[in-house]
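Computed from the coordinates by the stated procedures, all read-outs in this text should not be read as laboratory data. Since the structure is predicted, the reported quantities are computational estimates derived from the model, not experimental observations. Cβ atoms are built from the backbone, for glycine too; each structure is taken alone.
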Structure 1
Amino acid sequence: MTIPLWSLFFAALLHGFSKLPLIIAQAKQPGGYNNRMPREQQNQLNDWGQRALAAHQNQIESFPLFAAGVLVITATGLSSSTLTLLCLTYLVARVLFIFFYIKNLATYRSLIWGIGFIISLALICAPAWA
């Protein structure tokens with residue numbers, strides 16, 4: 001399996017990784033984690049709990065665009081150190097995004113989000129520039 005495909009796998013694992021801070025925030029609520037109505041409980045979170053929820057939701061939202069990019073380069077048979085580096089940089093950017101979001105570092109979070117978005121678009125357009 002290629003590094004871009006492995007990066008796609010690890011990007012999918014980030015769904016669970018990004019959920020961990022949200023679970024912790026919910027567990028700290030009165031009565032603990034509400035497994036019967038978790039989304040209702042999420043709506044009652046405040047401060048860093050809300051940011052953990054938003055970071056998790058954004059991770060899910062960003063995944064399809066990255067997946068499309070990886071599948072485009074895989075389907076077209078493109079392979080280069082640049083594409084590999086872009087895929088790995090995307091993963092680092094997403095981990096940093098989650099961290100910056102939860103820590104309320106909005107400027108860094110937005111910058112890192114932009115990097116991940118541009119990487120996804122670059123992968124989708126790779127057949128045009130490769």
Structure 2
Amino acid sequence: MRSHVQFVSDAFPPYPGEEEQINPGIWGKRLAEFIVSKLPDFGVTPEEFYAEDWGWEIPLKNEAFPMFIGCGNQISDGGNEFLCFIDPSKPEIRRGLFKKISTVSDVERVADALDQILRSHPGIRDLEWWKEDEK
């Protein structure tokens with residue numbers, strides 16, 4: 001189950017002072033805004049996104065369990081590499097002591113939407129998806 005996508009883009013530079021909301025050298029608010037603006041086109045309802053120390057968290061409305069997309073730049077040469085990930089990223093989560101819930105169909109639905117959104121932007125290149133435990 002793919003849950004992480006890395007890509008290269010110059011289309012999402014930091015806002016002035018953005019790293020003061022997160023950590024030095026980290027940004028991604030423009031990317032979060034772009035994703036949030038496109039998710040409803042694919043039947044995915046985002047809630048208000050917010051800063052975390054690692055980037056931006058986009059909570060998603062989901063009845064069965066909490067979900068979010070995390071996104072931010074990767075500290076690298078030039079700062080134009082980005083990572084987005086879907087949480088949960090495992091095929092099952094526990095609810096209570098004995099109940100397991102499959103996350104596969106919901107995570108795949110969000111991954112398909114995110115893939116189409118990112119591929120639709122002409123300034124995004126070199127998309128690479130993987131499972132959480134592959135890297």
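See the values below:
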read-out	value
Label whose coordinates, when mean count of other Cβ atoms within 10 Å over residues 13-20 is calculated, return 15.0 (choices 1, 2)	1
Structures 1, 2, by FRET efficiency 1/(1 + (r/R0)^6) of positions 5 and 21 (r between Cβ atoms, R0 = 25 Å, to 0.05): label with the highest value	2
Entry that produces 4.0 once distance in nm of label points 7 Å out along Cα→Cβ at positions 37 and 69 is calculated, selected from 1, 2	1
Distance in nm of label points 7 Å out along Cα→Cβ at positions 85 and 117 - highest-scoring structure of 1, 2	1
Which of 1, 2 yields -28000 [helix-only ellipticity at 222 nm (-39500 (n - 2.57) for each DSSP H run of 4 or more, over all residues; to 500), calculated]	1
With log10 I(q)/I(0) by the Debye sum over Cα atoms at q = 0.12, 0.18, 0.19 Å⁻¹ derived as -0.50, -0.90, -0.96, matching label from 1, 2	1
